[in-house]
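All of the numbers you see were taken from the coordinates with simple rules; none came from a lab. These numbers come from a predicted model, not from an experiment. Cβ atoms are built from the backbone, for glycine too; each structure is taken alone.
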Structure 1
Amino acid sequence: MAVADEFCQSSADVSLANEVGEIVIGQYMQVVGFRLASLGRSQELKHKKVIVEKEDCLLLKEELAENKVTLAVLQTKLADTEKQLKETKDSYAKDVEDLKKKRLIWGAWNLG
């Protein structure tokens, strides 16, 4: 208080306080108090929002990591399925060629 009395008070402020009276000063202090409370609450909400955003970011990162794992699994399954499809197509093409050869042999045998 000694520092406030010596350095923070100006003679103009002291004169103004004496002129308007304690009731006006009390009302002014209420307004200042409400403004401080409002600013404090605004800052609290701002920081709470930042914390929530960070938590959301962490959740999204976890979800992304899970999706990458799922993607890798699905890509492996796709590669296996494509390999099986190619093997089936090759087998089918071989069977078609064998059938054509048998028809030629059967046709030649019937003619001969």
Structure 2
Amino acid sequence: MKWLILALGIASNASASVLIKLAMLPPRKFPSPADPIVALTNWPFWLGLAMYGSAFLLYAAALARLPLNVAHPVLTSGAIATVAASSVLVFGEPFHWTTATGIGLIIAGVVFLTMSVS
């Protein structure tokens, strides 16, 4: 269950990042008090904000079940890898071999960090 909570936290965090990026692309604009209608109609922004809140709650739940030195690296590195893959699939951004190598090294480091946790 603890790993499921952490996986959901990763998915929520990565989804939030993708939604916020989507919210900043034309024709949408950055929400501003000067133009409240734009702020209210930018649904990806608000959904992304809610997903960040969800990610925070899931992270807190994971911390109740896992050590901090495991939960934090797994969540952040999982989100990094998921956002890197999502940016290619959703936005067509480039994915260089250095990105793949970096993600591989991060995964290897997380595997070493979590080897002693059941």
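Which one of 1, 2 has P(r) over Cα pairs in 5 Å bins from 0, in percent, as calculated from the coordinates, equal to 2, 8, 6, 7, 6, 5, 5, 4, 5, 4, 4, 4, 4, 4, 4, 3, 3, 3, 3, 3, 2, 2, 2, 2, 1, 1, 0, 0?
Details: 1: 2, 8, 6, 7, 6, 5, 5, 4, 5, 4, 4, 4, 4, 4, 4, 3, 3, 3, 3, 3, 2, 2, 2, 2, 1, 1, 0, 0; 2: 2, 12, 18, 18, 17, 14, 10, 6, 3, 1, 0.
Considering all the candidates, the number was obtained from 1.
Out of 1, 2, which has the highest value for distance in nm of label points 7 Å out along Cα→Cβ at positions 70 and 102?
1
Where does the value -33500 come from, among 1, 2, when helix-only ellipticity at 222 nm (-39500 (n - 2.57) for each DSSP H run of 4 or more, over all residues; to 500) is the thing being computed?
Details: 1: -33500; 2: -26500.
Computed on structure 1.
So FRET efficiency 1/(1 + (r/R0)^6) of positions 14 and 86 (r between Cβ atoms, R0 = 25 Å, to 0.05), computed for just one structure, reads 0.00; which one of 1, 2 is that?
1
With FRET efficiency 1/(1 + (r/R0)^6) of positions 30 and 78 (r between Cβ atoms, R0 = 30 Å, to 0.05) coming out at 0.60, pick the structure among 1, 2 it was computed from. Working shown, then result.
Numbers: 1: 0.00; 2: 0.60.
Computing FRET efficiency 1/(1 + (r/R0)^6) of positions 30 and 78 (r between Cβ atoms, R0 = 30 Å, to 0.05) on every structure in 1, 2 gives 0.60 only for 2.
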